[in-house]
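Below are structures written as C-alpha cells.
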Structure P
C-alpha cells in the first residue's frame, strides 16, 4: 500500500498523473531560502508532490494569499488548557497549529504511566499531529510529594511508540550535575533509542549550560533575558522562545534573533490557558507578536515551522515542498498573520476561523483515566494557622507575567496569639499547599505578596509540578470552604467569598482537565474571571495560573511545597519566620 502511494506521488510529481488537489494563484513562503514565490502546489494522498505548474482533479484558488506551512508548537503542556486532547485540537486548528510536541508531565505527576497512556490513546486519530516527550522528572525533585514516581524502567517501553520523540524537559539540574544514577539512566535510554532530550534551564549560568549540553540536552525554553538566550545559542542549544499565559518572554528575547542565528530558534507556548488560546491564539500569536516587534514575517514563520520540525527530527513537516505533508495555511496579510484557511493532510479543515468539516472534526477516544485523584482528609481552620515569633517573615513576591518570584523579607501583622494575619492593605495573603494524592496530611504554609486579592479565597488542584492543592486567601474560613469543595467535586478551580462559592470549574481528569466541551469550559472560566474581578484581583496577569506556579520548586526564587517554603537558589526549605535566619 505505501509503495503504491509512493509510486503515485512520483507519478504526480513528474506530471504523468493529475494531482488530487492543486492550489493555484498562491504566494508560497519558502522557509529554506527565506523568500516568497508564486507557483502551483500539487497534493496527492495528503502529501505535497510538486511545486510548479500542475493540474489536478480538484483546484483551489488561493486568490493571491500567502501559503505558509502550518505552525508547530515545540513545547506545550496540554493539561494547562484544562481540556482533553480532542477538544484541544478543536481550539488549535483555527489558529493554524497542526502539530504539537507535548510533555504530559502534569498528568504523569498525578497518575504516572496511566496518565501518559491516556494522553497517547486520547490523541489518536485526530486532525492534529500530537507528538510526545516523556516526562523526565516525576516528581520534579526528590523531596516533592507527587501522585507517582517514574523511573527509567517505567519510561523505556514508551520509546517504541511512533509518536514519542524523546525525553521531556530535564528540570532536575542537581541530578544531572551530580550524575545521579536514575537520571543518567533516563538520559542514556533516550540516547540509545536515538531520541531527543529537552532542557529546562531556569536560572542556570553559562557554565551550567555546559553541563546540560555535555549530557546531550539540546533545548531550553526558560530563557528570560537576551544574555541567557545568547549563552544557550553559543553553546549549541535550540532556543525555544516562549509566550504563554504567565511566562511572556518573547518581547525580551526577539531582539537576539538575527539572520545568522534565526534557524536555531523556535516558538513554544509551554503553558497557556484555554481562554487565552481561544481569544489570542497559540503559535500564531507568537508569530504575530514577533512581527509586531520588528522581526521579518518570513523569519517568524520559519521559527514556527521548519525550525521546530528540524529540532525534533520531523522531516515530513514544516515546509511547502515535495515530499512534505500537506499541512499548510492561507494568510492574507503577513503583517497581521490573518489566517483565512487551514489544510491538514491536504484537506481543508478551517475556513475563516471556523472548524467546518464534520468528518475531520476532532473526535477523540472517550477519556478513561482515574476520576478520583483528589484525596485528603477534610480540613479545619486551625490547620491554616501560621505562628510567627517575630514581626518579620520570608515572603513569596509575585512578578507579574513571570514564573520567577522574588524572595523578600518584610514586616507582617500578628494577632495577640502570635499568629500571622493577612493584610489586604499590604497585599500579604496566606497561601497553603495540601498533599492530595496519598492522604498524607502534609500541609505547607506561607505568605504571598502581589496576588491582589481584596477578600475571599481562590484554590485549584492545578499546582505545578506535583499538582497538590494550592489555596490563597484573606481568611481561614473561605480557604477551608474552597479546599473542601474541591475535594467534593474531584478537583478544579474555585472562587469563594464570605462563605459563598462565587464560581467554580470541575476538572475530574486527574484534577487537571475537564470532561466537557471547550465551549462549556470557556463559559465557566468567564464566570471565574468575573468573580475574581469582584474580589479585586489584579487584571495584569492570570491569578490562577500564577498561583499554580507558586508551587514549582525548580524555578527561582521562593516557592511553596507541602513541606513549606523552598528557596530554589540554595535548594532547601526555609522557615516562614525570618528572625535569626537572614540579615537584611
Structure Q
C-alpha cells in the first residue's frame, strides 16, 4: 500500500509559533511541518516536503477532508478550524504558547453540535523526516524518543489507547464535550514528563490570547488596511527568535519558486538584507523593543572582520550554515532537491554593507542606544567598502550565476557612504567624511552613467545590460534620486516590462533553459515584495490611485488567514516559495503606511538633498 502524498497547497497552511519555532497546519487539520526545538532545528514533522511517512500530526473528523472554515482569533496567533459534518460540528483550536521553558503545541477539540467521530494521528519522524522513534506509553503519556529528542503527548480527557508504531487514537466528541491534546518536546535524557504537561489547556489558551492581544494593542496604525497590517505584524513577531531578536526569512525550507523546479532554498535564517526594512517597519509600527532586539542581533552577528560579512546568519548569529540535500525527501509536489542550510553565506554581496549602515543610521535617528563600539564598526565597514565597491558581486537576489556589476549593489554602496556620513554628523564623528563623501559622489556618478539605459529610459539590472530589475524601484526610497526625477519616473514606467498578470517579477526570466543571470532552470512566480515596491513607487511618483490598486491586488493573494508567501503565480492563482515570508509582510506594512500618508512627489527627496 502506497503512502499518501500530501495534497495541501502552500496557501492551505496556517502558521503557529511560540517565538522560537513554528508549525504549519493545513486546512485538513494536519501539522505537516514542525522543527524542534527552534526554527533551524531538524524537522520532526516533515510531510510538507514529502509524504505522510515523513511525519505529520492530524486532528480532524474521522471522515477527513478540509475544514469548512477557519480563522485566527482577532489579534492573536490562535487558530480555529471548524468542520461541519453530517452528524455534527466540531472545532479544533490550535496554538503554541509563547515559550517559557520547552516548546509546546496544544490542540483543543470542542464539539459545537451533534456528535462527531474524530481521529488524532501523530507520526513523528525525527532528523528531517527520516528517523522512526521508539514509542512507549508511560502512565497517561505517550513518549517518542530518538537520539537527543523526546516528544511527550498527553490528553486532558479520554481519547483511547495509542497504537504501537505511531500514536493514533479514535474517539467521539458530543455537543459540549471539550478535550485537549498537548505535545511537548524535551531533551531525551530527561526522565520525567515536562512540567508543561500538567498545566490546564484552558489556562494556557487564555494566557496565550492575552499575550497576543496586549502585543497587537501597541500598533498605532488605524488606516483602511488595519487587519492586514496587524496580521503582518503578528507574523513578523512569530518569525522572530525571542532569545536573540533575530528574524527568520520564513519558517520553511525548499518550498519551490516553480513547482517541480530546483529553486528550493532554506529560509529558516536571518538575512542582513531584511535588516533595514524590518527595523523601519517595527519602529514605524510602534514596536521599539522588537526593533532594538533586532538591532542587537545584527550588531552581534556582524562583529568581526568586515571582509567576512555574510548575507545570511543563523538565529543565534552563527555563520556556518552548510548547505546539504535530503534525497530521502521527494520535495513539495516533487520539487527537488530539498535543501537544508544555505550556501549564500559564502557569496560576495556588496549591498549588505549598505543595508547594515542604513539600519544603524535608522536606529541612531530613532534614538535607540547604540553599542559603544558601533562607530569603530562603521569605520571598519566603510574601510572595506571603499576598497572593494568597484568589484562585481552576486547581487541582491543572490544569483548562482556569474558575478556582475549589479546596479542595486552599487546603489547600496552609495547608501552605505551616505548613511556613514549622516551618522558621523549625528554622533559628532567626521574624521573620514572627505573620503566617504568622495566615494559617495563617485558611486552616484558611475551608476547614473553606466547603470542608466537612455534608450529604454530606465535603470537596468547591471552595467551594460538591457535587462530590468525590480530592485530599481527602491531608488527613490533610498534617497539615491528624488521621486520627482525623470529617471525615477522612467524606471517606474519601464517596470511594466516585468508585469505578469498585474504583478511584478524580480527580473525577466527565460523559458526552460538555464537563465544566464541566476544560473537556474525554469521560470518562477512573481515576487510579492516587488509588487508591493511597485505600488509604493507609483504612489511616490504621483500615481497614488494606481498604487492603491496594485497594493490591493497583492492583498488579494493572501491566503484565507492573511498570510503571504514569497511569490505568487498569476497563471494558476497559487502561492509559491517559502511561507509565510517575512520580507513580503514587511513590504505590506511599509506600503500600507506609505499609501495612507504619501504626499505628491517633491522635486528632491530629503535624503538626496546634497546629491546631484
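Taken together, the values in this text are just the output of simple stated rules run on the coordinates, not laboratory data. Owing to the predicted nature of the structure, the values given are computational and were not obtained by experimental measurement. Cβ atoms are built from the backbone, for glycine too; each structure is taken alone.
Observations on the structure shown:
- Test item: P(r) over Cα pairs in 5 Å bins from 0, in percent, for residues 22-69 alone calculated as 5, 23, 32, 25, 11, 2, 0, pick one of P, Q: P
- Identity of the structure behind -0.80 (criterion: log10 I(q)/I(0) by the Debye sum over Cα atoms at q = 0.11 Å⁻¹, for residues 262-445 alone, calculated), options P, Q: P
- Source structure (of P, Q) for mean projected area of the Cα convex hull in nm², for residues 62-373 alone, computed value 15.4: P
- Value -7000, calculated as helix-only ellipticity at 222 nm (-39500 (n - 2.57) for each DSSP H run of 4 or more, over all residues; to 500), assigned to which of P, Q: P
- Comparing distance in nm of label points 7 Å out along Cα→Cβ at positions 54 and 558 across structures P, Q, the highest figure is found for P.
- Parent structure of the calculated result 2.0, given that distance in nm of label points 7 Å out along Cα→Cβ at positions 414 and 438 is the read-out and P, Q the choices: Q
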